[in-house]
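The structures considered in this document are given below.
Every number here is computed from the coordinates shown, using simple stated rules; none is lab data. Keep in mind that this is a model prediction, so the values were computed, not measured. Cβ atoms are built from the backbone, for glycine too; each structure is taken alone.
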Structure I
Amino acid sequence: MDTMTKTAFELQEKKTDKELYDYQKGALNEIFERFETAPDDHHLLYQLPTGGGKTVIFSEIVRQYLKHHQKKVLIMTHRVELCNQTSKMLDSFGVISKVVNSTANLDDQERYSCFVAMVETLNNRLNDDMLDISDIGLVIIDEAHYNSFTKLFKFFDKSFILGVTATPLSSNKNLPMKDNYDELITGESIGSLIENEFLARAEVHQYNMGLTSLEIGSNGDYTVKSSEDLYSSTAMLDKLVEAYKEHSKGKKTLIFNNGINTSIQVYYTFKDAGFPVMHLDNTATKKQRKQILKWFKETPDAILTSVSILTTGFDEPTIDTIILNRATKSLTLYYQMIGRGSRILNNKSKFTVIDLGNNYHRFGPWGADLDWQTIFHNPNFYMDRLKNDEEIESTFKHEMPEEIREQFAKSEEVYFDIKETYVNAVSAGESSKVVLERSIEQHAKICIENSEDVYDALALAKLLDVDIDYRIQMYAKCISRSTYNFLSWLKDDYKKRLTAYLRENFDRDFEKIHGYPPEE
């Protein structure tokens, strides 16, 4: 070993002042046992929940590995921010690393025994033969469930590969992680980390949502286009603000959306309502991002609406509320989004989750005791058992928001079962159109029951937007037609017909209901 390389390894002898928790020490012992007993080219996957300290653990692994092995270490990430965070954490462990980014000068690479690189940059450097990897003994892959890393495995066919992730489930159903890793070691569970006060507990407020208009794309998740069509609607934006006011008004809130246009609409909706809000997506410059996140950190009642960009590599313990203003089919994304609120801070022992995407129904509680070994070995079996939207929504009974229900206090029942009405109509040989006719009559009835004149009734009808949306969704499902244009036309037509019914039949129905005619 030449003098420069020796100096690089000797630099790692510095002691760290970081104190690891018992569960982190246990993980270290288990991983190092594999270093000693497994082949040099073994592929090991380590799972630990978001907030459990994966970066701390693999930083200590690097420190000890360099101390006991005369080979170098490479850490791969998928985002520039993660590169810089990892490098800083390594510094605190006494490990001096070289960040391999697009502007890095690699003439001095012999001086370093540890490299941190973003996957795309590293791929370019390796294909251009600009980085010497002949003595890389250990490769650590952060957020290993992303498939962008697998194309680099060919360069490290003689290295020990350690992947770390909170969710050992591939982001691509066709590329299961078991094909790239020999075994999985599972770390402490979310439940245990909560119980031992390492993570905060999630209090979930679940809203039953009609999502059958959403379409699934080639990646297996809901498309941005169909999500934006749904979540940018006035009814959904109103529901979002209503949910925020009910559960988190005045608290620091992070909102996740599927689509930039939706997030911008959310921004303007909250701004117009007088709330302190900012929008962030991947088109922001580094300076803008830094300013926005600084504002978010320093503003106690800040609302930040975003698009995916803050699902990894973002730690803000002061967050009180996470709003899932989107649906996802990705278990990993579900855990990542909620995990952003789980950091412990001072007296913070719990945080709020508002789910506007039926995600709780789809995946179960965040922190449920998932069998990660089974999911790792049989990912398709797990994914195929997830309920689809129709199965989920078939169990719902729509309920009016409390403040709207109060406006219909004189009505004993405001619920109308679209599915049952449809089944009965078809059984009787009637046209499916009678379902909406009877729904309109029932809506008119509850408006008239709570009115003194036709103007009162028309005003109450305008409060029924969310109720109408739900009924139209159920009706569309019954007749197996759910395109966005069709649903939009149905809703507009329904509202026009309800208004017309009230104008034409108010006096007659008022007298039937109340037993006396309305006052002139």
Structure II
Amino acid sequence: MSEFGVLSLVPPLLAIGLAIITRKAVLSLFLGIWSGAVLYAGGPSPLDDPVGWLRSVAADGFGIFTTFDWIVAGIIADDGFYVQILVFTLLLGAGVSMIWNLGGSYAVRDWALERIETQRGATFAAWLLGLVMFFDDYANTAIVGSTIKDVSDELHVSREKLSYIVDSTAAPVATLAISSWIAFQLGEIEKAYDDLGLQDAPEPMEIFLQSIPYNMYAILAIVMVLIIVVTGRDYGEMLTAEHRSRSTGKVTRDDAQPMQDVEGDLGDPHAENPRLASFFTPVVVLAVVTLGTALWTGLPAEPLSTFIDRPGDTVFNAFIDASYASALVYGSFAMVVSGFVLGKVYGIMDAGESTGATIEGFGLMLTAVSILVLAWGIGTAVTALDTGGYVSNVIGESLPIELLPVVVLGAATFIAFSTGTAWGTMAILTPIGIPVAWSMAGDHTMVAVIVGMIFSGAIFGDHSSPISDTSVLSATFTGADLIDHVRTQIPYALTVGLVSALLITVWGFTRITPFILLPIGVVLLTGLVYGLSEFDARRKGVEPIAANGSEYAGDPVTPGSESDVSADGGSQPE
């Protein structure tokens, strides 16, 4: 139990609250870390000895010394994993810059607009591509966001809508297939079972496979995106954003602060005749090299005969044991190198110009990197204050076993929302949830259910938090304002989360198979989308389907026309 008790919740909740109210993510995160540092420096009981408490705080530079210690510690935590993610993010920015300067973005925009003529087509393409890029959520957001952004801008899809689609397919898909997420969670499951000391414990992969149908939030979040895309209906602030975008051509609001503005930061491309290869070659190189090096890092140091005898098992285990952070760095570096090669082959940029484009690409990511660093600093703060331990102990072990899954879902959601890290949530709750499930039920099925609920809650909280790294990267690669992205996504995440909670509660009391409950959940989501969109549209005096009330509804926009969208989301002057 955290010695700071309920005070351990102050840093994350302050950061989240300020971010939502002020829309200043960097300032809010810093103040959240600072508040935690003041608490930590003074101790858990400021009222017992106020003078001594203030003396301790003053000795720590009023919390400033600990604040920066935590920020640095957040970067170097997890054996350099976060440092690798920073390098990956910067290199991706360089890759995006290369694609832009080679004219790849214009080429794919022109090519796609000949084939995608409606907003529904663009958003469906984003959803489908999000399913395909299953191997890592970071790479997913980068590839899908960069691929679809220019097309969706031309068709007047709001950046808020695109960032929602990207965010709500990236992590959910990564928890349902072989990915970096699964590799991490399998290790947590194995450690939890080792601590139980069971003689006939199942393999971690067996538990994971059983948990898939109980990972209800991830499954229904993917379905929810498809419902929104197919019906064209929206509610909450997303409805407002879509009406703004489709009626005025402004893909962001006037005073928004997009996480990335490629055209504004990089200027016009170098290429006079854009080629599709300038876009697809770097993207394919990123995907192939990332997957290939992930496989390579996971291969066991065994003779070649082992691979020949059991190729399927060897490859499967290699993906489970892979170092995905390293693979992402190698893949993004290869992406940049491919840009150098294309620039030389096509005579578009020489080595000096390519180097300049690379450095400019680093600059694109400075806001994202700043927020990531501070978000990880918050993670260090909540670890020092043992926020996760406090929340986990609040759950207690005396509740009815029928309610255990939904309570774990709620706890995982709150931890992920407060800390901004889904992986941290899994690391906190898996070692607690599996032993509790086993002690209460003595049943491996219940363990699998709890694993599914930890996954679901981790993603649900992640989708609702402005200090989440996936929220930051989704907004970055779609060029959205981070807080606008979170504010418009929360109603959809909450809808899916509540339906998931209802379904798992029903399962707890009835043990109806999830293969029956999930289709019921799809029906409920469809009904809620229709009902909430009608209610909100009537309240706002607008159409529930923005395209129905827009002069741009479903109409293709040709490049270079008067309704082209400018870099800041406004319309180009006539």
Structure III
Amino acid sequence: MISNLRYWFLIVLVFLVYVAGMFVTLFENDSAQFSVMAMRMVQESDFFSLFKGPEEYLDKPHMHYWLAALSYKIFGIHEWSYRIPGILATLLAAYSCYGLGSLLYNKNVGKLSALIFMTAQTIVLGAIDVRTDAVLTGFSILAIWQLATYIEKGSVRAIIIGAFAAGIAFSTKGQIALLVIGLPILCHLFYTGKWKAFISYKVLVALLVFAVTITPMLYAYYLQFDMHPEKVIRGKANRSGIFFIFWEQSFERLSGEGIGKNSSDYFFFFHTFLWVFLPWTILGIVAFYSKIRTFIGQKFKYANGSEFLTIGGITLIFIIISFAQFKLPHYLNITIPLFAVITAAYINKLYTVSNTKTVKYLMIGQYFVLSIVFIASALICFYVFKLLSMVAYFFLLVAVIIIVYYALKREGVFMKLVTISVCASLLLNAVLNLHFYPNLLDYQAGSSMSKIIAEKDIPVDRIFKVGKDHTWSLDFYNRYPVQITSPEMLKNKKDIWVYVNDEEMANLQEQGFDWDSQLSVDQFRITRLQGKFLNPNTRKKVTRKMHLLHIY
């Protein structure tokens, strides 16, 4: 289907795109917030307490922050060191896709699964805008692969690794980890009927391994919350961290209680999937439909060479997360490994039966995706943020020549199908990581202001804010949190700097404050892009200013 040389050439290019994104400024809110939370652990040498600014943080477990803090301890506090655990977890997920695809089908499916996973848009983005989902996805799919291996082969090693991986996933994001691991495994057991695999002493060993793995996280919750019933968290006293992570967390997510509601659209993840699985969306939808149709035709009876782990897991996870009242696109990341496997299996099936007619129709779809990527890349480079460097023009031209070469080259349709799809992902994400994001982040006030603060050697311990807005990127790049105060308390302070927006600055002026220096930068919520911002002619209409005032 695809030669080893071509395969590894594409893998290396994909990895280079990942590396290019490591050095991009951290995004607000989540990436910058989580990086500051981990930074605080290192700076205060307190690895058992989680804080979101001044507030104690109950929402998610500790593992993601521990891994980031460990990276900081080894490499220092940098945006690239914060991203290292997430990228390693993504590579682990890719390898697990290879393992699961090989187990359920064959090595060709496994190899293609890894490539599809690594080039899915939400996964590439998740390695740059690193949240807890990168670690969750990596260890969840590792657990699924190893537990499925145990069911098929009875391997003690496999069930122990699976239990350990499930423990790390649970320690990263809580109950959702058990859901996304358990549902595919239950589907596999239901379809194969191999329930006896779990009537064994090996299961007790696995439960012990899981319990030991989650113990540090539970102990941290116990120290911070269970030992202090007087603490009021989100309006409630007597909060048990252990009870929360085992019971309350997922119900809060489903109901929106505590964290709020942002979507009651039950089809949110269906239309979100259209972009998160690019450039494989069309192939993924066709693969899903083909798989469902096959099972309906078989009346869900077991057949050699078939599996229900992926399609059953995807369907059940989709249904459950669609009922959550709080939804974000990256919640789909946990399903991408399963989508990668069924998509790879579908392409391999077409190759095995030499169904070139269907592939030619699919090629039309992939050429359409590639054309959209070309148009988007051109708009980004020549309209949204114009390229200014001749070196950038040169590399863009080289990338276009390579893609056109593969698009026009006479070769097998299956190799071309895969190559064109990967090239679409490479072009889009190279443009994003090397050009779009660096220019976009000039409009993130906190990180922009931190550069001015460093240039002018402003003492970071003399910077205050009077509003309640978080300042995650400023906190991170200053390596020191902006201190919170009020206009009343400012009257007793001299020789300080105050970080304010337009409204807060006007309020200070009305109260009689004066300043002898004012530094201003543009601000836009860069994770909520809109047409008026992307249009250079209307960009100023939707950007605002943040100011740093010197009160003397």
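Can you say which of I, II, III returns 1.48 when Cα Rg over 2.2 N^0.38 Å, for residues 278-445 alone is computed? The read-out was computed on structure II.
Of structures I, II, III, which gives 11.8 when mean count of other Cβ atoms within 10 Å over residues 46-53 is computed from the coordinates? Only structure II yields this read-out.
Assuming -20000 is helix-only ellipticity at 222 nm (-39500 (n - 2.57) for each DSSP H run of 4 or more, over all residues; to 500) as calculated from a single structure, say which of I, II, III it is. So the calculation was done on III.
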